[in-house]
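Where a number appears in this text, it was derived from the coordinates with a stated rule and is not lab data. Please read these numbers as outputs of a predicted model, since none were measured by experiment. Cβ atoms are built from the backbone, for glycine too; each structure is taken alone.
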Structure P
Amino acid sequence: MADLQTRLEKLGFVIDPVELGGTFAHSTEIAIKEFQQRSGLDVDGIVGENTWRALVESSWTLGDRPLRLSQPFLRGDDVRELQSQLNALGFTAGKHDGIFGLGTAAALRDFQRNLAVDEDGIAGRETLRALERLRMVIKPGLGARITEREARRADPPGLAGKRIVLDPGHGGDDSGGLSPCGQPESDWVFRLSAKLGLLLDGRRAFPMLTRGPNDGPHVSHRAQLANRYGADLLLSIHLNSHPTPIAAGAATYYFQGGTVASEPGEHLAELIQEALIRAGRRDCSTHGKAYPILRETQMPAVVVEPGFITNPDEFAELADSIDDIARNLLEALERYFESEPEQ
């Protein structure tokens, strides 16, 4: 607990002195929630795996350590800043996801080669000095958005031939939320994903599910599966839940790291949300988040929650309309692949 509080204080969050040293009380909980909000995580005040990892990664600033390709991949805000600067200079590092993967390594070597810096693939002192000399021409975020936009424009329109990964949330020992009658979220989202997969197959797309009806791989394994498949997009399907049973409505989530969002992910989220609202779902809007399934995938990715499993009336309606919801999602995917990316 003391380590947690120290990390939060170093990031500028205020902890009441009477709590410092390991007491979890009001100000510590508020600081955790503020950090989760800033980091694009679920704001629940609980320091689970995702929150702790984000907290550790946020402690790194560019220059604190040499950055290079390694196994496991280095993660941190210093990597995110490096990606931002490389992308802004036209060296394609991909998503600002804070993960030093193959794309970031290739972009770094390209930068070093063009700037006549020792091409060692390490963001060390000499490379960072070269980046510092170019700081006045850097426009953070622009490069990543242009790269995504041009990749979309290069693809032929239409669903035919597209590789689409469908990720039914939870599974295995993780049943997700439970309906008032005890039905697990994991079963419902698998049924919807399987139905949508059949519809996509009928449009000559190539859908793939990240899990079967009974298994529940870790979210990072799901992201790696989609990356290896070379997917054109990933759609992760969940249901929302809330202690208050009257909570209702559909929401969609796209990747946002810091101030930079995935342009195609945001566009797809908006199309899905529009389709669900036209079908009568209540609007809980679209949101930029840094969920692992959005962050660790190399293609545009969206999480969709068509409704609340904890609302008895809404879930009863959702359970009876899986085919309709699958068609709503198919409609959004068709519109996404037929539309031109915005300038």
Structure Q
Amino acid sequence: MRQMCNAFVFLGVMGVVVLCGCGRDEASRDVLKTPAPPAEMSPDYVVAMVNGTPLSWADMEKRAMGYLKDDVEVNHLIIPTNRMEEAKEHFRRRSINAFVFKTVMMEEAAKEKIQLSEADRQEGLRSLAVSLKSRNWTTNDFFLKGPMGEAMMRREFEDGLVIDKLLKQKVRDKLRVTDKEISETVALLEATNQATRVKLEGIRKQLLDGADFEDTARTVSQCPSSAKKGGDLGEFKRGTLHRGLEQAAFTQEVGAIGPVIETRLGYHILKVTARTPATKATETSPAVPETVRVSHILLKSVPIDHKRMTDSIVRTKYKNGVDAYFRDLKAKSKIECFIYPEMTF
């Protein structure tokens, strides 16, 4: 559950999509509704204010260019030269959104007297380490290589933990998943899997009617290793294939289109392309086991795992709960944006 709030550790640092309402690819397609601000602005110019707390041009620019730098260097965002100014505007707006969210939440955390313990900080660092694995960063890398300097990165991390703790108390700890919700999710997944099986049965009929197995595998199979090879899985001896596949592989005739088989991965159509019979040991050579060469077409199923389903339901409820909580706090706040008057929050 703790890692669900990793986004808030990155608040104001990495430009979290869910908080800022815009995806990274939007930088290349946003249509600005107002002219860009002048190139030269006073660093102290107040661009936005939340309940009397100001955001200066300098602070907005530092955050915005940090977001841009991070998206370019880590997320490999490509910005055409002739659209760089438009991209900067996008990230400026993102930084204002993040400022509004953070300021509103930090004010509420102060009212609720949220205090961090050393245990909170250590748990936050552990969650941060997990979040950074995809970047091959350590927590020290996060603070030292972050786009806004070590001191600010550490301050943002600390503030993120405060917000995380506030949301834990106000939203996360109140979430419940009912048996009815689990049952409904199971029914939905079962229906989805049944539709997948029916689809593969239709593909099997096409194969029986003469469709080319290899071409079909290349087109529809969802097996990442074999699809591009026309479904070829290779040669196997007994004891090396999934039980359901192995039984079919060693009983089907060479060239036959087998029935739809279900495994933990999904639904398969198996075709035996070659069989080598076993040979007994002789005085000069060891015994050779029977082998088969098989191809398959796979359509993946959705695993019905109660823990995963519960976690998924909780994540959805949590996001909706945070959105509702933030909307309520926003409604009680005075939010002004002077540089982009048309922005809504």
Structure R
Amino acid sequence: MLPFNSSFRPPWWCLNPHLQTVWPYLFRHGPVPEYRRERLELDDGDFLDVDWLEPDGALPVALIVHGLCGNSQSHYVRGLASKLHAAGLRTAVLHHRGCSGEPNRLPRGYHGGDSKDIDFVLRALREREPSTPLFAAGFSIGGSMLLNWLSRNPGLVTAACTVSTPLDLAAAAYRMEKGLSRIYQNTLVSEMKHRLLHKAKRVSLPIDVSNLPAVRTFRQFDDLVTAPLHGFKDAEEYYTSCSARRLLRYIKTRTLIIHAADDPLTTIGAIPEPRELSENENVVFELSERGGHCGFVAGIWPYRPSYWTDRRITDFFTSCMATPGEKWGLGRT
């Protein structure tokens, strides 16, 4: 496992990984960004909704890719978008298909290796503004999608960052069936089932949704839904084909990966070994001992918390923008 090389230190009142994970979900109530929504029509007949936060006169654009069942109002998206906005970046939040409040038109949805929609949005942005610096940040499974895209598309974005990414999808599915992690699994699987049944009322699906009530785990859902809707034989083929860990060596873009060893949604064994990254100086993996899943809650007192990843990602993007030809620092705060 990689050494702990992150500058993040949890406060005395938020050491537990589950508290780190749920605290911002329950108690982060900052200002709601005033987004402008743009709908992009796709060649396959579907659509993508992108929410924009645009300060006047700013040039750079940062694309945020949310996690499973998230959207532009997810606490980690709101926080980062607001921080980037304050730093003078335009922020675009890509909603995965079916996550913007309206079911998408096609049977397919999204999955951990699905990079086509990220590619479509980033290329559309590049075509509109050929010289504008582009950045991308992905959270959780959105990070998996972004890393898949980065491994195949060098040079389109200036820099990228992922947070709490399940680099081994099979290991993440296994972990979610154990201990308190089953609480997260139950919540997310229930939400995915609800969305799919709602969608089935409007779209004809090539799967038997009558078996959906019996689904309890991610692996069962991926076997019944994710795999057949997206061209995989089963969940195992999906996990093997789309896990991002094996793709890190191919990334040619400056990429910062932020992860906590106590993330309750994945396993320590899924964290890359030093030798896996030693031959790719484009990727830096910042590992903290604590931080939970998309948590990284800081602040001396619980009534005045701060959120470390907002500052870390913003500093990283702005440093890459200021010194595009120089080596970038590790552990900036």
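One of P, Q, R was used to calculate relative contact order in percent (Cα under 8 Å, 6 or more apart), giving 16; which? Only one of P, Q, R returns 16 for relative contact order in percent (Cα under 8 Å, 6 or more apart), namely P.
When distance in nm of label points 7 Å out along Cα→Cβ at positions 194 and 306 is calculated for each of structures P, Q, R, structure R gives the greatest result.
Structures P, Q, R were shown, and helix-only ellipticity at 222 nm (-39500 (n - 2.57) for each DSSP H run of 4 or more, over all residues; to 500) at -16000 was computed from Q. Here Rg and Dmax of the Cα atoms in Å has been calculated and equals 21.2, 65, so which of P, Q, R was it run on? Computed on structure P. Matching task: 4.3 is the computed value of distance in nm of label points 7 Å out along Cα→Cβ at positions 250 and 314. Pick the structure from P, Q, R. For distance in nm of label points 7 Å out along Cα→Cβ at positions 250 and 314, the value 4.3 is produced by structure Q.
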